[in-house]
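Please go over the structures that come below.
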Structure P
């Protein structure tokens, strides 16, 4: 009798797995029918019954298991007052950031940082320049800043300036000079990471500079990011929030 029960359970599990595989295939085919060239990074069941969560270039969309409906937007857990989509994107970003070594970033840090942020930056971005002019104060607030060079296509020649900064004998000094309006020149060097960091930012769905990310992948809003004290306060809040036990759902 026990053998029969185990056999039935095994068959049920196999059937469930096959259904899940079929549904995932349907979801992928549905998305590709709309966007043939899109690269799908991940497909998992969502918190919404009958829908799958699909990760596309660092963005989240929701597709029904039958492939008939696609939802784009943020999914909220109303009782928990939680933006589930933002949490998911933050986790994806945090995991990706962990794979980017410091050797491919420019790090401005105090001796004993309390917090670390990753900032996608463009030499020709005026708001990036304003951010960097306050770098000493960010450091005094206990914030380490990791800059990722991310030249935007709307700034012609920004990619060459980024390469010149990276290839300078003292790239941190060259970056600071460039952010103060100096021409970084046209220096180049083998194995510079600019094309790689740009592709990395695109894969995360970064579409503006400066984009400031906390250690957990949360995107810091411009209001907090632009002010060192406000950024420190927001990072404290996020750290305290992460330290809270997760409520049972």
Structure Q
């Protein structure tokens, strides 16, 4: 694949996102309304020469399309931290191993989308709890002594999320009180606050303005944090904003 072809592939990812979102791909960054484009992100990576770009860019393209397919109502799409992290991990592999690592990562990531998205029995509406670290921070806090070195988008955490998805499926099968079978095409909301698009957008923007987000996903070298009780912070913010059920 030539440089021009690579550039066109990256540009196509941005076009796809913009088309799906009606022009603007929204960021949670309090200082910027729209996300950093993939073109900008790839241009800012200083170790590009170490990467097997054709397979990586193809994987990112599939990943983004699958995110939209399984979570079409997702609102915020920051990928700065995620892309920098995953490219850094791939760059640690020998060139011949990069394609295998990329394929394995993509397979697990897409499996997660299928497990939790709109066509599943779990049927969550947004990626936000995963992409901004709420799921990760809660899991680490529950056993920080053994989990504090596990990063949000690592293969180890993806595997944990796959396990959690299977656990939720079993709870749903048993018509659990917190995770019952859904009786319609509604999205699942196990929280005590509303998660319509309007409510979700308002709440997350308020949390971001107060730095109550575990992953500052709009920064490439963000310091991710699990030490605050982000679940409680979010619940309190929802209550104070009149968003509770």
Worksheet, complete the sentence: Note: mean count of other Cβ atoms within 10 Å over residues 163-170 at 18.1, derived from one of structures P, Q, originates from structure P
Worksheet item: Can you say which of P, Q returns 2, 11, 18, 23, 20, 14, 7, 3, 1, 0 when P(r) over Cα pairs in 5 Å bins from 0, in percent, for residues 75-178 alone is computed?
Response: Q
Discussion item. By the measure FRET efficiency 1/(1 + (r/R0)^6) of positions 43 and 187 (r between Cβ atoms, R0 = 41 Å, to 0.05), tell me the structure among P, Q with the highest figure.
Written reply: Q
Practice prompt. Given a value of 20.9 for mean count of other Cβ atoms within 10 Å over residues 123-130, point me to the structure among P, Q it was derived from.
Written response: Q
Worksheet item: Which structure, out of P, Q, was relative contact order in percent (Cα under 8 Å, 6 or more apart) calculated from, if the result is 22?
Response: Q
Worksheet item: From which structure (P, Q) was helix-only ellipticity at 222 nm (-39500 (n - 2.57) for each DSSP H run of 4 or more, over all residues; to 500) calculated, if the value obtained is -17500?
Response: Q
Discussion item. Say we calculate mean count of other Cβ atoms within 10 Å over residues 115-122 for every structure; which of P, Q gives the highest result?
Written reply: P
Practice prompt. For log10 I(q)/I(0) by the Debye sum over Cα atoms at q = 0.08, 0.14, 0.15 Å⁻¹, the calculated result is -0.42, -1.00, -1.08, so let me know which of P, Q that is.
Written response: P
Discussion item. Say we calculate FRET efficiency 1/(1 + (r/R0)^6) of positions 91 and 203 (r between Cβ atoms, R0 = 25 Å, to 0.05) for every structure; which of P, Q gives the highest result?
Written reply: P
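Quick note: the coordinates plus some simple rules give every number you see, no bench work behind them. The structure presented is a predicted model; accordingly, all values stated were derived computationally and were not measured. Cβ atoms are built from the backbone, for glycine too; each structure is taken alone.
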